[in-house]
Structure formats: structure tokens, C-alpha cells
Structure I
């Protein structure tokens with residue numbers, strides 16, 4: 001194997017030259033395809049759009065691979081050596097130039113040890129930095145497998161690099177235990193439990209890329225969903241997957257899982273606890289079932305032609321039997337209407353002296369019935385199409401509806417706590433309830449003959465409901481992510497949930513509906529849970545997974561220094577939390593604890609941290625509006641754009657999953673009491689990789 005930095009520079013220059021040629025070729029094909037004359041047929045246009053989408057994804061992946069395209073090299077016992085990189089490449093002769101890190105041939109780069117060298121005699125990590133001329137090789141680290149020494153953990157040196165404001169991949173520094181998680185079986189629920197800085201999130205993202213590479217045929221059809229705690233977090237990780245060679249992944253927050261509603265408020269902790277309980281699934285099911293309204297005295301009416309129609313309550317009850325229990329609400333509407341129309345026709349035939357089993361005569365009666373507006377109105381009212389928004393909106397604002405659905409499930413005090421004014425905004429914890437209701441209802445597409453004001457539903461035509469509706473078939477334009485993101489019923493091939501400890505039991509039900517074959521990766525730290533309905537154990541969060549779970553625990557933290565871990569643990573214990581299982585292996589500077597007037601915060605924040613790293617101010621929720629006025633933009637950033645500013649100002653919830661070189665925790669006492677058991681102060685104090693300041697304000 002070449003031993004010099006210069007030799008690796010020659011290789012990387014050659015590889016980047018070939019990558020540039022490939023990128024130019026893709027750009028040329030995109031232009032040619034986009035400008036090709038149209039044939040005028042819809043099918044050809046769909047195929048062209050699909051080809052353009054594919055070419056753009058290839059271009060995005062190739063461009064994302066440019067930084068640190070090659071980061072490693074292996075020499076094997078037989079003398080062969082291979083370079084390892086973000087993507088696989090061949091040279092112009094067709095020979096393998098670069099092995100994709102996800103390929104089985106690259107596994108020894110991460111898994112080889114002195115005890116099990118896997119035929120590797122030397123592993124090299126290649127460090128590069130960007131330059132105007134392309135990646136510049138700064139140094140190489142060689143590790144021999146002769147059994148004479150233990151390897152130096154490369155993650156330590158990686159942690160010394162300044163934060164960039166975006167999560168970095170760890171391709172060159174994946175440890176063997178992390179690699180085992182990344183490459184674990186698809187058809188299981190992989191749980192990764194670990195404290196702050198143990199690498200849970202980057203392992204989950206690398207697992208997404210590895211799964212898409214290894215199970216491409218299966219996952220290309222259904223896709224992969226990543227659920228992250230906040231938009232700030234998704235903004236933070238948005239470049240990791242493209243840099244790993246993947247671009248077509250759906251990223252959502254729990255607030256975006258129900259695409260038709262965007263919440264603008266949050267519930268109190270007591271209300272959130274009730275809404276998050278799995279008991280609410282039974283309440284919602286009752287509320288949906290109550291939409292079947294069978295007249296207690298039966299139904300008697302006359303049409304405009306003088307036809308007298310009668311149905312007893314027993315006959316209507318019989319028509320509904322088995323339907324509501326075996327089908328979703330809207331799926332049951334058509335068979336119910338069909339049954340009651342047929343029964344009504346038999347009754348009319350019998351009352352007028354005709355044979356009730358004369359099918360042709362009864363069909364004529366049905367055709368006459370459905371032309372009558374009174375019949376349509378009365379029959380529709382028995383099984384009226386509705387929406388999840390109406391179900392949950394009425395449930396939370398009408399005491400009689402809530403009592404009917406929740407008595408025996410929720411206490412009187414809990415029911416009273418749930419009630420709110422009709423004009424109250426949707427909240428975050430309403431979304432799992434809406435999703436539950438939508439799943440129980442099933443889709444409803446009004447017949448094409450319905451008038452524009454169909455949301456009133458009283459104009460829906462029973463005749464159209466009686467006839468079999470044609471199936472709907474949509475086009476296939478757009479990427480998988482584009483199609484999946486707005487489809488509430490899309491079932492993904494694999495779902496990855498980060499900060500999973502923040503999901504309530506009802507939120508977990510919504511997540512499970514989107515995961516096929518119980519294929520999930522669940523990442524979190526139960527110690528950091530702040531949701532009042534959050535799980536205490538993974539068994540509580542995932543009771544349906546049972547024996548299909550594989551639990552991995554990461555305890556070594558590369559991010560947090562011993563000094564930061566000690567202070568964070570003290571603050572957590574003072575707030576009533578449990579001691580974390582965490583092993584920091586880095587030493588750093590002492591934590592600074594100080595007091596000063598809040599008005600001095602802008603100057604303090606700009607003076608305590610170096611200019612070559614990322615800084616953050618983390619404060620209690622109640623203080624953030626005041627800080628928005630006190631801290632000047634664009635020097636300080638807020639909301640989803642916080643990471644674009646030199647100093648991000650965040651709540652503890654927004655800071656989940658993020659890391660910074662320097663963190664200033666403002667008003668730790670308020671953060672400690674913001675949630676029970678100190679979850680927020682622990683999150684805030686463990687975001688720093690180098691410098692932590694605990695600032696009590698006056």
C-alpha cells in the first residue's frame with residue numbers, strides 16, 4: 001500500500017476528475033431530456049418526467065458525494081487493496097475504483113479488529129479538507145492488524161473539529177458496535193438506547209442509507225420515513241443522507257404526520273397526558289361508531305310520487321350488523337345503503353301485493369326511491385360521510401358527544417379537562433387523535449356527480465352510493481418522497497424514529513400505521529423524555545413489537561467532556577431525575593457558572609465563544625419572546641432558521657439532537673422546573689462539545 005499523503009492525493013484527484021465527468025454527463029442528459037420535443041401523449045410525458053426525476057436524484061447524490069468522497073483504504077492478506085468512499089465508482093476501463101461504504105466488501109473497514117481481522121492487514125483513514133482545487137489530503141492514519149496494539153479511536157479526533165451547524169456523517173469513524181446496528185436485519189424493530197453524544201442519531205441516519213442500498217428493490221417502492229423531533233432538527237441533518245448517497249427519503253416531524261392540519265398551539269401538560277394515553281383510541285373508536293344513527297322508532301316516509309316507505313329499527317339494525325365491526329366507517333356506507341334500500345324495496349313490494357323476491361321489480365323501486373330528495377336525505381343521515389376533523393372537533397367541544405364516547409374510559413375530571421371552545425386552534429397532541437379517527441373512517445371520495453358544496457354532505461346522492469364507484473388511479477409523476485409526503489395512508493418499507501422517547505402512546509399508534517412488517521429503527525434516551533405521556537420503558541412504547549425487537553445500548557459519549565457530563569448529571573439529579581448511564585472519554589475545560597443581568601447577555605454570548613465554532617443560547621420557553629427582542633438578528637438566529645446564524649437561540653425542545661461547540665444555558669432553575677424530573681435542563685446542558693456556560697440571570 002502506498003505510504004505517502006502525496007500518493008493518496010493523486011488517487012483522489014483522479015477519482016474527482018472522473019466524478020466531475022459523470023456530473024457533466026448527467027447535466028447534459030437532463031438538458032437534452034428536458035428540451036426533447038413532446039410527442040403529445042400523456043404516457044410519454046409521464047415517462048419523461050420520471051426519467052428527469054431519476055437523473056436529478058443521481059446528480060444530487062453525485063454532487064453531495066464531492067466533499068470527502070474517499071475516506072479510507074484497506075489492504076488484505078492476499079495483497080489486494082481497495083479504497084472506500086461515499087459512493088461506488090468504476091474507472092473508464094470498467095475496473096472498480098471506489099467501493100461504496102454500504103457494500104458488503106466495505107464491511108471490514110468498520111468491523112475488523114485484532115481479534116477478528118477479517119483478512120485485513122492494514123486499515124487507512126484518509127483525512128481531507130476542502131480547497132478551491134478540490135479535496136486536499138491533510139494526513140493519513142494507518143492501523144495494522146498484527147495483534148501488537150489496540151487501535152486509537154478515531155472518533156476522538158473527529159470530535160475536536162469545530163461544529164459546522166449541520167450534522168456531519170461519521171463514515172470514517174464508525175465504531176464496530178455502531179456498524180453492527182447500522183447493518184442489522186431489516187425485518188425487526190431495532191432499538192438504539194443511549195445518552196447524549198453516544199452517536200444514536202448518526203447511526204440511525206447511516207442505517208437508513210445502508211438499508212436503501214442493501215434492500216434497494218424492496219425499499220425503492222415503499223421508501224423510508226425518518227421522524228425527527230423538530231424542524232430545526234431536520235434542518236440540522238438535511239445534508240447527511242445526500243452525503244451518504246441517498247436523497248429520496250421522507251423527513252417529517254410528529255407535527256407533520258397528519259398532512260391536512262398544522263397545529264398552532266400546545267396543550268397543558270395535564271391535557272397532553274390525557275390525549276397521549278392509549279385509552280383515547282377507544283374513545284375515538286366510540287365517537288366514530290356513534291356516527292351510525294339508527295332511528296329508534298324506525299323510519300316511515302312518503303316519496304313525492306306517493307310511494308310509502310317503511311323500515312323498522314330492527315330491520316335497520318340488521319342491515320348494519322357486522323359492517324361497522326369488520327370495515328372502516330366509510331367502507332361500510334355503501335353496503336349499508338345497499339341493504340336498507342333492498343329491505344325498503346321488499347317492504348314496499350309486500351305492502352302493495354307484489355312478490356318481495358321479484359328482483360327486477362325491487363330494482364325499479366330502488367331506482368325510484370333514490371330519485372326522491374326526502375329518501376336521499378333520511379337515508380344519508382343514518383350513515384353520513386364525515387371527516388376526522390369533524391369527529392375530533394365535535395369530540396373536544398361538545399360535552400354530550402364526549403360523555404357518550406368516553407364515559408367508562410375517562411374520568412369525569414379528565415373529560416372536563418379535554419373540553420375547549422369551538423374556535424380553539426389545533427394542538428400538537430390533537431394530531432394522533434385526528435390520525436386515529438382518519439384511520440377508523442377510511443377514505444371518502446364524494447361521487448363525481450356531487451355538487452361543489454359537498455362538504456355539507458346532505459346533497460350526497462344515495463343513488464351514487466348504491467352503485468359501485470369506479471376505482472381511482474392516479475399518475476406516477478414525481479419522486480417517491482413527493483408522492484408519499486402528502487399521503488396519510490402511505491405505508492413505508494422502513495420507519496426511523498429519532499428522539500423516540502418524546503412520543504405518546506397515541507403518537508406511536510400513528511407511527512406504527514406507517515411501518516410495514518414492523519420494520520423500524522427506534523432511537524432515543526428515556527432519561528430525556530419530557531412528554532407527559534412519554535414511555536417509561538421501550539416495552540411500554542412498543543408493546544406490539546414483542547419478540548421482533550433488538551435492543552442496542554450505547555454508553556460511550558464522544559461528544560460530551562467529563563466536566564460537562566458531571567455538571568449536567570448534577571443538574572439532572574437536583575431536578576429529580578435518575579442518574580444516567582453515560583461514560584465520557586474526553587476531558588475538557590471546566591464548566592463556567594455565572595450570574596449577571598439579562599441585559600448583559602448579548603455581549604456575554606458574543607465574548608465567551610470562539611469564532612471558529614457553533615454557539616447556542618438555550619433558554620426556558622417563557623424567556624424566548626423576551627430574548628427575541630433583546631438579541632439582535634442576524635447575529636442571533638431564532639426558529640427554524642436558528643442554525644443559519646452565528647449564535648442559535650433555542651428552547652430545550654428545539655435543541656434536542658443538536659450539538660454546538662459552545663452552549664450558554666440561561667436560567668437553569670426555570671429549565672429544571674419546566675418539565676418533571678429535569679429532562680429539559682439535562683438536554684440543554686448536554687448540547688456542548690467543548691464549552692458550557694450556566695448563566696443565572698438577574
Structure II
């Protein structure tokens with residue numbers, strides 16, 4: 001006859017420890033009040049889920065994963081107090097046509113600025129108006145000296161153009177100068193945008209003529225799209241995006257729009273909402289510019305994508321794990337009802353754990369979000385031990401209560417010890433500086449205890465309810481001893497130990513091939529937009545969306561560090577207030593003084609001469625002839641071919657149409673020329689550039705209201721490669 005494990009049996013009760021008595025009482029409670037236990041468990045689980053839905057948030061900022069008292073965290077907080085963060089969101093625009101890239105960026109920025117509640121600042125273009133009056137100071141000393149020589153040497157050429165502005169007169173002057181090879185040295189050297197610092201070489205002697213011929217052809221063909229030939233460069237007649245103030249890569253293949261999230265927006269998930277809004281605006285704008293490639297990247301975007309993908313993956317992984325555990329449990333147990341009870345008890349424990357996470361932490365991050373998957377694997381073990389032992393007790397003839405009490409008496413200590421040791425392992429994480437690990441330890445250690453409690457209380461309650469309603473029958477079996485292959489292994493213990501040691505030693509050799517992956521981008525799902533464009537910026541622009549911020553207390557210290565950083569090979573670009581201050585200003589002003597007498601008298605006649613087709617054709621034939629006598633260099637051939645194409649198209653059109661179209665071009669051309677001359681004349685009485693007079697929109701990026709100076713250093717190397725990152729840092 002089976003002896004019940006209850007406290008009425010005095011002799012047996014005296015032999016039980018406090019823990020055993022506690023477990024026996026738990027099972028008696030589960031058996032006698034099974035419905036109450038189940039309802040209470042479901043209610044508390046529901047309340048936990050409701051509490052989590054209302055209060056639990058998600059944090060995707062990697063700064064939330066580390067302790068706030070670390071030096072670099074405190075330094076970052078100081079930086080954020082002084083300056084806006086433009087590293088979080090960056091729109092990357094690329095395309096074949098710079099004009100379309102500009103149009104896309106301007107159109108998108110106009111849309112973004114309508115949502116000031118989400119974006120505090122949008123920065124995509126520098127206002128260059130201030131620099132027009134200081135333009136000559138931004139030339140190199142050698143370029144400025146060369147400009148003085150050119151102007152002094154070619155006064156007559158310039159005065160002739162100024163006295164008689166017109167396309168015929170300009171082409172005649174070029175024809176007169178072409179044999180001397182000075183066309184570009186005069187026009188693209190002195191008349192080009194003074195902000196340009198591109199190096200010139202001898203192959204560029206005809207760049208102005210080529211740019212002019214291309215524009216003449218476009219207008220002759222009725223394609224009116226003016227692009228200033230006065231600022232033509234070696235790359236052709238395309239206007240420099242950088243000169244217009246747009247944020248572009250060195251090769252101008254990529255254009256950037258930097259955005260700062262509105263930190264005054266206190267809504268939950270405000271950063272994620274801003275990113276989603278930005279993506280909608282980009283998608284809507286892209287429909288009108290289908291040829292433009294555009295993507296969104298940056299620290300906040302990568303982190304947000306990382307969290308979004310992780311949430312989906314963890315949810316899927318949890319569902320797969322739960323389904324897999326259920327299926328294996330059913331197969332191994334050879335039953336359905338009780339395995340489902342165990343899984344349901346586990347789900348209740350997970351609900352409690354979610355409530356616990358909300359209570360003790362209040363949010364989830366990229367690390368703690370995986371706690372459910374961890375608990376599914378660890379928590380189901382308690383149920384396996386209990387169900388198998390209960391089945392064994394019932395098959396040996398014990399009634400339901402007896403079987404439950406014997407089960408918990410046999411497995412309670414082991415389950416409790418397992419829960420404590422596992423919780424201690426997770427609890428040890430609390431003593432680290434890595435907040436993400438600390439929070440994972442808090443949540444998981446509590447979750448383990450909830451899993452154990454659910455398995456020793458809720459699962460027995462489900463079993464008791466089934467026993468009372470269904471009254472399942474258990475065939476009493478006699479267990480016969482059978483030798484197994486596993487027992488044979490234990491008898492050969494020396495061999496087992498030897499094989500185990502050999503495998504351990506062998507595995508040590510594989511440690512040489514195991515390396516720590518420092519590249520956080522590898523945590524992302526392959527092909528995500530943020531990672532794709534982050535790598536595109538690194539590969540094509542030679543820089544990263546990530547940067548290092550240095551804070552200084554004085555202009556002198558900023559200048560010293562700025563120039564020192566520029567000399568480092570691992571540094572791709574350095575930005576600070578120093579970038580806006582020309583070097584050697586006093587010496588440059590002396591050069592500019594030499595130009596004053598001529599520039600003061602430099603006046604372009606207001607009236608532009610009308611185009612004469614016969615005269616222009618005659619001049620173009622002379623130019624074509626002179627180019628035939630030159631060496632067949634690349635630009636010589638191009639200029640000669642363009643001259644021939646112009647002559648062919650002119651002959652196909654009527655004089656009236658040709659003159660009408662070219663007169664329109666001539667008006668644009670010399671209006672542009674007057675602007676360039678006006679820019680030069682603005683610089684006659686130029687004064688040194690000082691920090692105080694730099695436009696506030698630019699100055700505040702590098703100098704805070706408290707007088708703190710910012711140096712932003714962009715790497716030229718792949719910061720995700722640990723060796724290159726260490727070199728950079």
C-alpha cells in the first residue's frame with residue numbers, strides 16, 4: 001500500500017526537510033484547489049501581458065547598453081549637450097545627372113522641413129553667399145599669385161570682351177588666342193568659380209572652348225539647359241555640386257542630406273517614427289525621380305533596423321522553439337494532453353517573465369529581447385522532469401495526489417537547485433559594466449524562477465484537473481532490468497575518459513581559427529538598406545557615416561589638432577571651424593591689393609551684341625582649321641569634332657532660328673559672366689575671415705553657444721575592420 005506524503009503522517013513528516021514540506025504543500029494546493037490555481041495563474045499572466053503592453057518599451061540606442069559612468073560615455077553626453085547629432089540619420093543620393101540629384105535633394109528637403117516635430121535640423125547645403133565676398137581668400141597662395149599674373153598679362157583680352165560682350169566677339173577673341181594656348185589659362189583660370197581648388201594640368205587648355213561649344217550645340221538644337229561654361233573643369237562642362245554648397249563626396253558621385261532628430265519630441269518610439277516617416281517621404285519623392293538611387297543610413301537607422309529585424313526574428317524563433325518543444329515532447333512522452341499542459345504552463349511563465357521585465361527594467365534592447373527564447377529552452381526542462389517522474393509514479397500504482405507528492409519529493413530539490421544555479425549564472429551578469437548584459441541577467445534570472453514555479457504549481461494543477469475530469473488509466477508495468485550500450489560505456493570508464501580527453505585536446509587546435517567578429521554590421525540581416533548604403537559610403541566616398549568627435553576649448557587648440565589630424569593616413573576628412581578659415585590671409589590680401597586698380601575699372605557693357613550666324617560660322621571654321629594644326633591630343637580632337645558638328649547643325653537650320661536660339665544663349669552666357677566679374681569686384685576690399693562673422697547656420701555646427709569647439713574626424717578606412725579601426729583611433 002502506498003503511503004501518502006502528507007503532514008498527517010507524523011513519522012514521515014519528521015523526516016522531511018523544510019524544503020520538502022514546502023513542495024508537498026504546494027502539490028496539495030495544486031491538487032485540492034486546481035481550478036483556483038489555474039484561474040489565478042491565467043489572470044496574473046493576463047495582467048502581466050497588459051502591464052507590458054502599456055509600459056514596456058524598446059530601446060535601440062547602443063548608448064543604452066553601456067554604463068553611464070564610463071569616461072567615453074560622459075564625453076559623449078557632453079558632446080550631445082553642446083552640439084546636434086548629425087550621425088544618426090543620413091540620406092545618400094546618387095545618380096548620373098548632377099542636376100537631377102540637386103532637384104531630388106531640394107525637393108526632398110522641402111518635404112522634410114514640413115515635419116519639424118520630427119526633425120529639428122536638416123542640413124544638405126551650405127549657403128555660399130557669404131563666401132562670394134571672401135572668395136579670393138579661399139584660393140591657394142599659388143593660385144592667387146597665378147591669377148594676378150594672368151589678369152595683368154591679359155588685360156587687353158578682358159577689356160575687349162567687356163567693351164563688346166557678345167557670342168561673335170567672344171569666339172573671335174578665342175580664335176585670336178587659340179594659337180597661343182592661353183584660352184583656358186585666361187578663362188578657366190581667372191573666370192572660374194573662385195571657390196574651386198581643383199588642380200589643373202596642360203590637358204585642360206581647351207576645356208573652356210569645349211564647354212562653350214557643347215552649350216552652343218544644346219541651344220542650337222533647342223535644348224535650353226544652361227550650365228555655366230565659365231566654371232568648366234577637367235570633368236567636362238558640368239557644374240560643381242561642391243561649389244554650389246551641396247554636401248557631396250570628393251568625386252561628387254554621392255550627395256548627402258544630414259538630419260537631426262527632434263529630441264523635444266517626447267513620444268514613445270519617436271526616433272523610430274521619424275525614421276519611418278523619412279522613409280515614406282523618400283519613397284514618395286523617388287517616384288518623381290526614378291533614375292535617382294537613394295537610401296537611408298546612419299547610426300540611428302542601423303540600430304532601428306537592427307531592433308526591428310531582431311523583434312521579427314525573435315518572435316519567429318520563439319514560435320519555432322515553442323512548436324519544436326511541443327512536438328518533441330509529444331513524441332517522447334507518447335501523449336498529447338500532458339505535454340500540452342507543460343507547454344501551456346511554460347507560456348504562463350513567459351507571460352509572468354514579460355511582466356517581470358517590465359517591472360524591474362521597463363524596456364527591452366537588442367540583447368534582452370532574446371530572453372523568451374532562452375527561457376523556452378531552459379524552462380521546459382522542469383516540466384520534463386516532473387511529467388516523466390509523475391508518469392512513472394502513476395504506472396507504479398500511486399494515486400494522483402500521492403504521485404504528485406512523490407514526484408515533487410523526488411525532483412523538487414533537483415529542480416530548485418537547477419533554478420538557483422541557473423539564476424545565479426544570470427545574476428552574475430548584474431555585476432558587469434555592460435548595461436545590456438546587466439538587464440539580461442535581471443530578466444532571465446527572475447524568469448527562471450517563474451518557470452520553476454509554474455512547473456511545480458500550475459502544471460500539477462492542470463494534471464490534477466485532468467485526473468478529476470478524465471480519470472486517465474495508467475497500465476501498471478513492472479520494470480525489468482535490461483543492459484544497455486550506455487551501461488557498457490560506463491564499465492569502460494578508462495576508455496571513455498581517454499577518448500574525451502583526446503577530443504578536448506583536439507578541439508583546442510580549432511581555437512586558433514576562432515576569431516571575434518567586431519563588425520556590428522554582420523549582426524544585421526544581409527541586404528538591409530542601412531547597411532548597404534553604409535558600405536556604399538565607405539567604398540565610394542572613402543569615408544563612413546560614423547565619425548569621431550573631439551572637443552576643444554580654444555580656436556588655437558582646434559587649429560593645431562585639425563592640421564595634425566589631416567596628416568594621419570587613416571583619416572579621410574576632418575571638419576571643424578578651421579575648414580572655414582582660409583590660411584595665410586594676410587599674404588593673400590596683399591596679392592588681392594595688386595588687382596584693385598584693374599578690378600575697380602572692370603565693367604562689362606550692359607548691352608549684349610546680337611549673334612550673326614554668317615560671322616559666327618566663319619569664326620568657327622577658323623577655329624576648326626587651327627585645331628587641325630595641333631597635335632591630336634584628347635581635348636584637341638574633341639574640340640575639333642564639336643566645331644564640325646556645330647557647323648553641320650548650323651547649315652541645316654535657317655539663319656533666323658539659329659540666331660534666335662544663340663541670342664538666348666548669349667544673354668545667359670554674359671549675364672553669368674557679369675556675375676563672375678561682380679564676384680571678383682566684391683573681393684577688392686576683402687577683410688580677413690573671422691569666426692564671429694561666419695554665418696550662424698555654419699558656425700553653430702562647429703562652435704557651441706558655450707564656446708566649445710568641435711572637430712569631426714571621418715575615417716578613410718573601414719571602421720568595422722578591427723585592425724583598421726585601431727589604427728584610426
Test item: Rg and Dmax of the Cα atoms in Å, for residues 43-170 alone calculated as 18.0, 64, pick one of I, II: I
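The value -19500 for helix-only ellipticity at 222 nm (-39500 (n - 2.57) for each DSSP H run of 4 or more, over all residues; to 500) was derived from one model only; which of I, II is it?
The correct label is II.
Please compute distance in nm of label points 7 Å out along Cα→Cβ at positions 107 and 619 for structures I, II and give me the label with the greatest value.
The structure with the largest value is I.
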Which of I, II yields 1.05 for Rg/Rh (Cα atoms, Kirkwood Rh), as computed? I
Given a computed value of 25 for relative contact order in percent (Cα under 8 Å, 6 or more apart), which structure among I, II does it belong to? II
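Since every read-out is calculated from the coordinates, none of them should be taken as a lab result. Computed from a prediction, not measured in an experiment: that's the story for all the values here. Cβ atoms are built from the backbone, for glycine too; each structure is taken alone.
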